[in-house]
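Each reported figure results from applying straightforward, stated rules to the coordinates on display, with no laboratory input. Predicted, not measured: the structure shown is a model, and the values here were computed from it. Cβ atoms are built from the backbone, for glycine too; each structure is taken alone.
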Structure P
Amino acid sequence: MKPSRIVVTGLGAVTPLGADMTSTWNALLDGESGITKLDTPWAPKAAVQIAGVVQHDVEEAVGRVPARRLDRSQQLAVLAAREAWADAGLGSGSVPPERVAVAVGSGVGGAQTLLDQHDLLADKGASRVSPYTVPRLMPNGSAAAVSLDLQARAGAHAPTSACASGAEALWLASLLLNSRRADVVIAGGTDACIAPVSIAGFARIGALSQGEVPEEACRPFDRHRDGFVMSEGSAVLVLEREEDAAARRAHRYAVLAGTAVTSDAHHVTTPAREGQVRAVHQVLADAHLAPADIAHVNAHATGTPAGDAVEAGVLAEVLPHRPSVTATKASTGHLLGAAGALEAAFAALTLTTGTVPAIRNLTEPGDGIDLDLVHGRPRQQEPDVVLSTSFGFGGHNALIVLTRP
């Protein structure tokens with residue numbers, strides 16, 4: 001049987017830029033920054049004192065009682081999934097629960113729960129540890145929470161591939177739909193681990209920006225870039241086969257034309273140029289497209305000196321026709337396991353709106369970076385084919401190609 005075209009019919013997000021996808025997208029186009037100075041009691045002693053924090057009252061939005069059972073990363077995933085589900089026009093009973101699957105990845109899982117409950121155990125004793133500790137800290141906890149909240153019973157999957165987790169969830173969704181194991185897949189990523197130990201860990205390997213002005217700290221592809229800014233948030237997309245979406249007259253943002261998931265087997269934190277080149281060629285082959293077909297790229301570009309240089313070189317080598325390139329982490333910060341899903345959603349909105357977000361904080365490209373970087377202001381462009389790249393620690397590469405519906 002010929003594989004069906006897979007389409008994106010719903011989008012949802014909770015990010016440092018906004019409480020939903022619309023506000024996040026509008027803030028991105030307006031050039032706003034979601035990066036702020038941390039004001040937590042432990043912040044003055046932290047290795048880095050800036051981050052991208054969701055300002056929305058997440059517990060209130062989820063519901064105070066159910067929120068107690070969920071880690072913050074799970075709460076964010078539930079909110080993003082609810083928005084995407086509603087945006088897709090999938091009300092109660094519109095699809096049999098046994099035909100709805102979930103694929104929500106996370107780079108860290110319920111790390112905040114583990115840290116909080118460990119401190120509680122040390123200070124108050126075992127009797128004060130929450131009975132919800134285990135389900136809140138499980139790496140699959142967000143997928144399970146979304147599955148329960150939306151009654152999705154065709155499987156709850158949890159890709160865990162560091163910063164590539166959200167994009168890998170989209171790859172998995174395409175497999176589930178093409179194998180007809182599900183008719184609808186709720187796919188994306190989530191993370192919420194802004195804590196002293198995670199900040200210290202990333203800082204120790206030189207990955208975090210040391211910039212003191214929060215909104216200027218993350219500088220993808222810029223000569224003065226010095227690392228990424230850790231953020232929290234979630235992004236979720238609803239995917240289904242095109243014929244099913246057409247049958248119910250659903251709005252279609254984009255076609256998921258190609259996916260690729262590869263591993264470098266090179267180094268835990270150092271990117272491999274040859275691995276990324278192979279991944280780009282693989283996603284193009286999956287989409288049955290040539291390099292020259294790519295009109296726009298939403299780059300992984302975190303703002304680290306080494307990572308951006310490798311990715312820029314890969315894009316220049318494989319796509320010498322110079323498609324437009326944006327890098328949205330300058331505005332959102334790095335949402336870790338949610339980043340790939342959020343940037344895929346941005347790519348879908350670029351296809352829908354004909355607008356490419358500008359790269360914030362880009363004043364002068366770094367040495368050797370020769371790309372058509374969109375900066376200063378959003379660019380009006382109507383690309384037919386968009387590439388979104390995600391590269392994670394451990395040598396995980398997850399790429400997607402989106403086209404117009």
Structure Q
Amino acid sequence: MRIYLDHNATSPLRPEAREAALAAMETLGNPSSVHAEGRAAKALLESARSRIAQGIGTAPRNVTFTSGATEAANLALTPMLQRGKETAPFDLLLVGAGEHVAVLQGHRFPSSAVESVPLTPRGQLSLDALDAALARHSGKRLMLALQLVNNETGVIQPVREAAERVHAAGGVLICDATQAISRIETTFATTGADLLFFSSHKLGGPAGAGALAVARDELHISDKLLRGGGQEFGRRAGTENVAAIAGFAAAFEAALSATGKENPRLGELRGLIESQIAQIAPETRFFGAEAPRTANTSAFAIPGLSAQTLLMSLDLEGVAVSSGSACSSGKVRESHVLAAMGATEKVALRVSLGWSSRKEDVEQFGMVLAKVVHRLRSRRSIA
């Protein structure tokens with residue numbers, strides 16, 4: 001039986017989400033149709049919208065369903081975000097240096113209007129550097145893209161503090177909450193963000209659903225990515241994936257309701273993981289360990305051993321972990337997050353836990369890692 005420790009990449013489907021998605025598949029009708037079947041599908045869609053809106057603290061009409069967080073990022077990160085009667089495009093996009101590639105590559109600003117804000121060695125956005133950037137661009141219409149939790153290290157970013165600074169400068173903050181929902185409190189009130197986006201499959205819902213939410217009615221995106229029938233209040237055309245969205249809402253609710261129990265449990269498991277690794281290789285470096293982290297994530301490198309080789313060796317032994325920089329093609333790239341932290345290591349291994357993780361899995365991981373490290377070191381000494 002394989003051991004799955006890669007919940008930050010995707011989390012196994014929760015029973016509640018499976019049940020909701022399967023039930024929705026039995027509901028005939030297009031939610032844009034006015035007949036009884038269409039109204040039934042529409043009811044499922046709007047129920048999901050209301051439940052997600054309530055969980056993050058906004059009105060249901062301010063939630064737009066997308067195909068996932070990547071589409072939501074591409075939709076949100078545009079100069080043509082309007083606030084009320086303000087129609088002038090934004091001048092500048094500030095981006096945290098550790099953002100997900102969907103943010104780094106998915107924005108619609110010209111490259112000349114994008115500026116990276118560095119991280120500290122702890123892996124958090126440098127607020128001093130943000131202050132300097134805001135002062136340097138005083139008078140410009142600007143936005144900051146800042147994730148709430150880093151996907152590679154689990155480090156919690158100072159979103160609320162950043163939002164206060166950006167708002168004082170007249171700007172807006174767009175927050176990638178993909179790794180934060182259910183792991184730390186994530187609402188518009190707690191973050192101070194103007195826009196939040198996140199996805200279903202990170203929560204144990206079906207892949208293919210995500211959400212972009214705005215804090216206030218006055219925020220509008222005038223240049224839509226997908227044009228057509230005017231679904232999603234005219235913000236995103238195309239027939240909604242009702243089954244995936246129903247599963248998304250069920251996973252969202254299940255994840256939020258379990259947060260109080262899950263975080264202490266996952267924190268204990270993460271502690272066990274790191275103590276096992278430290279026993280196997282005392283020289284191991286854990287990235288972001290000195291900063292606030294979510295309870296479920298550990299990113300590390302063992303000096304002298306290739307992270308890619310470790311990943312492949314663990315996979316062959318039946319353990320699924322990740323390189324924090326794994327891209328969609330399945331290749332391993334150098335980590336821009338580690339580089340932004342000033343680390344000399346190019347790639348880290350990431351172990352990430354979730355709702356289905358068990359103590360037995362963690363203990364088995366420790367035994368397998370010890371075996372793999374011993375074998376790789378033995379080969380090196382022979383060579």
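Sorting P, Q by distance in nm of label points 7 Å out along Cα→Cβ at positions 275 and 339 from high to low puts Q first, with the largest value. Looking across P, Q, the calculation of helix-only ellipticity at 222 nm (-39500 (n - 2.57) for each DSSP H run of 4 or more, over all residues; to 500) that yields -12000 traces back to Q.
Taking distance in nm of label points 7 Å out along Cα→Cβ at positions 83 and 99 as the criterion, the largest value within structures P, Q is that of P.
When distance in nm of label points 7 Å out along Cα→Cβ at positions 3 and 315 is computed for each of P, Q, the one that comes out at 2.5 is P. In terms of Rg/Rh (Cα atoms, Kirkwood Rh), the structure with the greatest value among P, Q is Q.
Given a value of 5.5 for distance in nm of label points 7 Å out along Cα→Cβ at positions 35 and 291, point me to the structure among P, Q it was derived from. It must be structure Q, since only it matches. Upon calculation of distance in nm of label points 7 Å out along Cα→Cβ at positions 27 and 43 from the atomic coordinates, which of the structures P, Q produces 1.5? Here the read-out was taken from P. In this comparison of P, Q, the computed figure 0.75 for FRET efficiency 1/(1 + (r/R0)^6) of positions 243 and 355 (r between Cβ atoms, R0 = 25 Å, to 0.05) is attributed to Q.
Could you figure out which one of P, Q the value 20.0 for mean count of other Cβ atoms within 10 Å over residues 11-18 was computed from? It was calculated from structure Q.
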